[in-house]
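Listed below are the structures to be examined.
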Structure I
Amino acid sequence: MAQQWTEGRVLGKVAWTDKLFSLRIAAGIEPFQAGQFTKLGLEIDGEVVGRPYSLVNSPDEQPLDFTFVVVPGGPLSAQLASLEPDARIWVAPRANGFLVLREVPDAAHLWLMATGTGIGPFLSILKTALPWERFERVVLVHAVRYARELIYPETVREIGQTHPDRFVYVPFVSREETDGALSGRIPQAIGDGRLEARAGIAIDAQSSQVMLCGNPQMVDDTTDALLARGLKKHRRREPGQISVENYW
């Protein structure tokens, strides 16, 4: 266990809703890139059960910060949600994942489009210097069902205050009318132009890089909407404009 896990302690918990939580954890892990994930684990029936979760904190921040949804019948999320401060938790010491800016080509504009807890890795990225060194404008798009699921509002507000002329936040709420939020889904708002109108910049292959993180349906449908605009999937051997990670 010493090689696979490092011991951590829960410092705090935020219950955004009855199913949506964040945990702040004190644990020593290896250096990581913003946007990556690692595993959290709990001892259940004599063995450690672990699942991957993205780091919301930036690489130079402590404590570690994770957000998650309780999955009915899932092996771990309900137990994580029941933890209280000072509880013991296991953390995998090495983070992984390719949803990082090092993998993204240069462009004028960076679009970060997320559903639900998929906003986590994007907040980690936005709290670093790298996006502001490489891109003129950054647009964070966060789609949820209900307004109370628009998590980390203070973090989003701080990013906007730090980069007032370069950062745009566009929330989507699909199941209730919410002041300041667009209705519906991200791919439809790309198709009808509402997203670009709100952001004040265009999505095109010449000026844009787009990172998608969220449920597979959003990722697939938004990718299709972007392909219809002339963008293409990014691969190391074939550079494009669309980088994706399913986060479910």
Structure II
Amino acid sequence: MNIALMLRYDGSAYHGWQMQKNAVSVCEAVTKAIEKTVGHKVVLGGCGRTDAGVHAKRYVANFRSDTRIPCDKLPFALNARLPDDIAVIGAAPVPDGFHAISSCRKKQYTYYVHPSRHRDPLSARRAMWYPYKLDIDICKTAAAQFVGVHDFACVRSAGTAVKSTVRALYSFEVRPEGDWVAFEMTADGFLYNMARSLVGSVLYYNEGKLGDIPALIRSGDRAAAGPTAPPHGLYMTNVWYDEALEW
């Protein structure tokens, strides 16, 4: 049986989702919990590669097992073996051809910024401290110019090899959420560090350090864009599939 899991995790203590040889990853922790629960080795596939320190409010993974544990009971069994900073919030049987990453149609990331003259220790691992004036309207203007189907080479860091740097950014919204400001992006896929680089570029625009965004996109020049925002402000917040997953 092919089983999909919905996960939430605080990525502060992990070297990202991807299995690592010399560092602890979210995938490793979840895989160990699954194998202890079902009694055999599994291959766990995730819906994306989140970097070290990045969090997830909704993250989908899948594995195959002949376990007799009902899917509605599986989250309880797995959570009893998972560390406190990772939780399974749903499990569902999926078609044999389903894979968390290749079946994914679009993803959403949200980046949280804490604009304040003084840093907040309680936000230190949850949001990026931004000790400058943040104008929501200026940020919205910048974000809107990135929306569309573009070659996003200008906001891609060197890393994972890809066939194309063209992506469809369906929406890029900026809104206040309490003391923080949320930068919410939805796309058919994200390049390596694309979400964090988009945020860094919008903040550069806010500071008057970045001008013509369409020209920046056309240039494909990573050095001309804003810096990559730190990982701890980034959350995977949603994923979409053709399959109707019932959690």
Parent structure of the calculated result -0.64, -1.07, given that log10 I(q)/I(0) by the Debye sum over Cα atoms at q = 0.19, 0.26 Å⁻¹, for residues 11-66 alone is the read-out and I, II the choices: II
Give the label, chosen from I, II, of the structure having the highest value of relative contact order in percent (Cα under 8 Å, 6 or more apart). II
Cα Rg over 2.2 N^0.38 Å computed as 1.06: which structure among I, II? II
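One of I, II was used to compute distance in nm of label points 7 Å out along Cα→Cβ at positions 83 and 187, and the answer was 2.9. Which one was it?
The read-out comes from structure II.
Where a number appears in this text, it was derived from the coordinates with a stated rule and is not lab data. Bear in mind that the values here come from a model prediction, so they are computed numbers and not experimental data. Cβ atoms are built from the backbone, for glycine too; each structure is taken alone.
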